[in-house]
Structure 1
Amino acid sequence: MRYDSPEMRTPMKVVSVNVGLPREVIWRGEAVLTSIFKEPVAGRVRVETLNLVGDRQSDLTVHGGAEKAVYVYPSEHYAFWREELPGFDLPWGSFGENLTVEGLAEDRVRIGDEIRIGSAAFVVTQPRMPCFKLGIRFGRMDMVKRLLKSGRTGFYLSVSQEGEAGAGDAIALTPSPASAITVADIVSLYAADAANQDLLRRASQLPELPESWRDYFRQRLWEPDA
């Protein structure tokens, strides 16, 4: 999709800001600490380097950190999931996202793109790869597989400038001058890479992509999917 196409001129805004603190839940007889449960908040929210005020990640070995400070999910995906999951209540924040947004999908944003919301600034770093706690949120363990298969993963932001953001804020997107690789491209490579070794090679050399992803893609250059 071209950046000057009509789709790219869709207004971009924050629909909801969602936060949540770690809570303990019982899953299959075991106590699990999770922050997957987020709730919309009103007013302005302070954006700090590692998260939003009122929000905190539970397991910092796989969640959070500077490269995964804020999780974004497109509001347009909710219509798809309401069809896929009839009977489920799906308020904003249902997928554990901090920012529910409009007009900013995975095939629109590129790794390294800069985003400004309110007085805060961000950089797109990587797609979200869900863990089993998404299954806990929905009470069904096939949710991880279903999310990945759908390509509707959402994406993470690092915080390049602290500030404040709120529901209704416009989103300003500045495309990365160095990267032509979208979040959707990375998700497709994660699912199957044998058909596009050129994209795989470029992703493995993309400095805006976290080192863990580049390492993974470098390995896949030697061991492509069948």
Structure 2
Amino acid sequence: MTQRIAILISGRGSNMEAIVRACAAEGWPARVVAVVANRPDAAGLAFAAAHGIATAVVDHKAHGPGTEGREAFDAALASVLDGFAPDLVVLAGFMRILGARFVRRFEGRLLNIHPSLLPAFPGLHTHRRALEAGCKVAGATVHFVTPELDHGPIVMQSVVPVLPGDDEPALAARVLATEHLIYPRSVRWFVQGRLSLEGGVVRQRDGEPQLLRAGG
């Protein structure tokens, strides 16, 4: 049975591109049925359209500020996603905090990638904070989404060294290169039914490594 994937983006969507390309190249039992953005000018929409993928925009600015506006946006986004009947919803650089009601609606089929080794450095400016803390390694984490920001059962992580002289752009680029490896792999495991979740811990059923170590 072909799994249906919907991907949420806010900008260029380089992780979205990596997933679309891997799905086609590796012959997953799945297809990306939609790319949805919260910004009309999100560059990734053009890539999706060029690859024959349906696109949609749910502009968060159209729903007003405050709690009421966030809830209205979440409801509109959920309604659009339901129209595509996704088996999996993938957050790929989606820069909006989703409320608990939305997360519960898609619980167990909502993945995110965060550019740190969670639970360290949730939120923004992860690379700056890692450098300021004197971390010797950094990385990225693919995880199931829970109502708590940047928390949830970990599917896979990547680790890269923090090198002498690193600044934010250099470290960010090194981490992003690994994101393009671990996110498609994690999504592939999901659509192939190769993940299990017990007691808040994700296992790869075939024993494949859930950690990627990248060199400098």
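Before moving on, here are some points about what is shown:
- Among 1, 2, which structure scores highest (criterion: distance in nm of label points 7 Å out along Cα→Cβ at positions 25 and 89): 2
- When relative contact order in percent (Cα under 8 Å, 6 or more apart) is computed for each of 1, 2, the largest belongs to: 1
- Which of 1, 2 yields 15.5, 42 [Rg and Dmax of the Cα atoms in Å, for residues 121-200 alone, calculated]: 1
- Which entry (1, 2) yields the derived value -6000 for helix-only ellipticity at 222 nm (-39500 (n - 2.57) for each DSSP H run of 4 or more, over all residues; to 500): 1
No lab work stands behind these numbers, since they all come straight from the coordinates. Bear in mind that the values here come from a model prediction, so they are computed numbers and not experimental data. Cβ atoms are built from the backbone, for glycine too; each structure is taken alone.
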